[in-house]
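Got some structures for you, see below.
Derivation of every value follows stated rules applied to the coordinates shown; laboratory data play no part. Computed from a prediction, not measured in an experiment: that's the story for all the values here. Cβ atoms are built from the backbone, for glycine too; each structure is taken alone.
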Structure 1
Amino acid sequence: MPRPGRFRQRGGVIEAHELTKRYGRVTAVNELSFTVRPGVVTGFLGPNGAGKTTTLRMILGLNAPTGGTVTVGGRPFRSRPRGLRHVGALLDAGDVHGGRSALAHLSALARGNAVPRSRVHEVLDEVGLAGVARRRIGGFSLGMKQRLGIAAALLGDPPVLMFDEPLNGLDPEGVLWLRGLLRGLAAEGRVVFISSHMMSEMEHTADHLLVIGRGRLIASEPLAEFAARASRPSVTVRTPDPAALAALATGAGATVHREEDGACTVTGLSADRISELAYEHRVMLHEVTPRGSALEQAFMELTAGSAEFLTEAEPGRGAGPEEER
């Protein structure tokens, strides 16, 4: 939920202009230009290998661009000596010292960023880890480590927050909590930039989408407009008379594919229309289930052919862009 009265910083816009990153002959990010504005949750989507994580790392100054620029609040992030007071980020929940306690980990970050120690206890309480603050991080579950990473991002009370796959490891209660937290942070006027492969959650959380494929911008638009791109819904249908169903569906302009388990995938008709046709022609149905959301369908249609699994390693890291999510 928003915390009125505490947040004071403004102006943390993320701006990328022709941002490019190459690893040898492989171009992971290709002349990417976009703006992420405050006050909304911006989702960052793309197929595997699209360049999302590399882009986030360049925003934070962890990877140097081959070309182009990216700024936060009008300045490169590397130029800010107390980074957590300007940008809070969670890129890898497992990238913490397992021998430290949550309290010690956050306290060290607070000292290095001139953040009052009282904030450590505030964020631990906010993410639900106050009761395990003195436990070693090595014994934490993935969900607890995600909460700790979110606490670290919130520590400096920054105007810009970036999260890469923050839902990994969270139980349903944790997912609902994070959804509310992200919306509350945006309502306070912050930039909230979240990369995730979970379409259903993005549909419930994001207001605006940035979609990339093979390192290039494919779309930047409100979520509702993007979801409206879905043109051909797919529906799973189970029936004791698949031949009759197929004849009805194809006659109405749809395509029908028989699955190995006996189900039929009908593409080009809504679940309601399929049910109406079956009722009119006395074809019994056991199941009529839409496959994926409108957002997922639009994403698959728009990014078809954009998935790319890269294999060349980035110098000095031992792992290449194929790790992109």
Structure 2
Amino acid sequence: MNRVIEVENLSKRYGDTVAVDGLSFTVRPGRVTGFLGPNGAGKSTTMRMILGLDHPSGGQVRIEGGSYRQLREPLRRVGALLEAGAVHPRRSAYAHLLWLAQSNRIPKARVRAVLALTGLDGVARKRAGGFSLGMTQRLGIAAALLGDPPVLLLDEPVNGLDPEGILWIRNLMNALAGEGRTVLVSSHLMGETALTAQHLVVIGRGRLLADTTVREFIQANSRSYVRIRTPEPELMRDALAAAGLSVKQAADGALEVDEAGPEAVGEVVAANGLTVHEVSVQSASLEEAFMRLTRDAVDYRAAGR
């Protein structure tokens, strides 16, 4: 079965504003794909076009080889979380899910199953209007999972969840991908994405910036280095340079050595009898890599103090 999402030369204009600009990428099954970009990058617009909620100005999207609108009983094929709060406030969690299930010939037993899976079975008969943000989010996730779909699109799924809930959804997404499902997750939380996703699609101003694994993305767009604090910075700098190591000075006075491990730095320190207060490896992070890659694609930037 073809569980691939194919986005091909996708574009969307609103008057003179270009929200998505010739975007192409493929989301494959068996892994969690993180969908990243600054505010206004076009992520939500792209996801809405994938689901047929917005009509493209150009290009096309295929799910299982065709458009979303061509799918029979779409909840059985694609599960989506875009607006968790899109539920009538006077309707109970059970009634909301039952209505969705009946629209796609999904058995009642599945309603009870997703309520239990999302931890909402104890409040199933309560009105959704009284739910907390986290409970509303869980209800949205339950709706996405209702048809046991092979393809999932989740926009900011950890929004409003407590730490236990974040761990739960992280494990759930990886378990679903491990079953061979296609999972596309949009998020602003770099740390959480680093723990969840195996592949990344990164866009900026509606254009594709990266389509690669998390590891390759971090390696290509950030740096790892050894940080050194010493009361003898000039002597340390000279000793490191004499050993052929490239050294920079940070804003706080610490020294930073690229392309060398702590072992090489330690040998220089020992050979020259120097005093150090810190020698630590500063590992590259997804957040740093994302900030470096998207710094020219940010539309809204806060002023520094």
Structure 3
Amino acid sequence: MNHDHLRILLEIARHGNFSGVAKQRNVDPSSISRVVRAVESELGVRLFHRTTRHVTLTEAGAAYLARVSDLLDAIDAAGDTIKELGGNVGGTLRVTASVAFGQACLVPLLPEFLERYPDIQLELLLADANLDIVAERIDLALRLSPRMDRNFVRVKWFDSAYKVCASPHYLARHEAIRSPADLDAHQCVVFGLPNPQADWLLRDGANHVVHVSAKPRICVTNGLAQRELAIAGTGPALLPAWLAAADLAAGTLIDVLPDYEATPGDFDGAAWLLYPNRTLLPAKTRALVDFLKSRARPEWSLARSKRKSAARG
């Protein structure tokens, strides 16, 4: 059986149609139909129910492709292992992250990774909606939420931390912010729509937690836009440290409550690396996971690390 034909069958099952697979492979849809007919003829069973718009697996097709998927993963992993033993880690690596997170934390690290592994071709999918890891053939997903099912392995990349930030220009024109209660006098740049993250939690060194209901001046759905608006002096913003770190170091943003940890929901948040649960992890995926773990920057979780250091002291 042609391995590429089997991969086409899996892609059809994931997309639910022939046209999506044809577009992805840059071929005519009729060629995809021919592959299906050829495999079904060879097996002597019908693998797909076809309608004018959708393609679904038959019972026989589902059972067959469940076994095929595991076998192809094993073949790919075995090939990667042999290449790795020969000192050659390569292949196409599909990675996804949200737009702001990918721009801030992943993109700056990629030139070094690609220089180290010249035989890896990277496909980077930046999207604020969580892409379907299976349907999109994702090798590695970078996520800020730990929610996942048992089909995926989750590896913590770094602890997340948040800062209440404002620009020097804004602070020069508005009332000072010396405590969480002072935020009541300010209109803020809030992340999220249709459900804005306007409920902020702040915790001091004595573990006292204060709840703040931020008053939105503007709500945005993109972290990069939220950061730019805060820099421009639109108002205070609750920003993740990985997004605000460079501006805090440069002074274009000020941490207005440096003695507090802050969060829009969970003080124990983290950034995660997710990949499909396979018996053998492909060498190309393992290479990127190991590389990213070694390159996590301390300023991305500065508040958490300071708190841990204080606790040990």
- Query: If distance in nm of label points 7 Å out along Cα→Cβ at positions 215 and 263 comes out at 3.8 when worked out from the coordinates, which of 1, 2, 3 was used?
  - Reply: 1
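Taking 20, 14, 12 as the value of semi-axes √(5λ) of the Cα gyration tensor in Å, for residues 95-158 alone derived from one of the structures shown (1, 2, 3), identify that structure.
On the way: 1: 17, 12, 10; 2: 17, 15, 10; 3: 20, 14, 12.
Checking each candidate, the match is 3.
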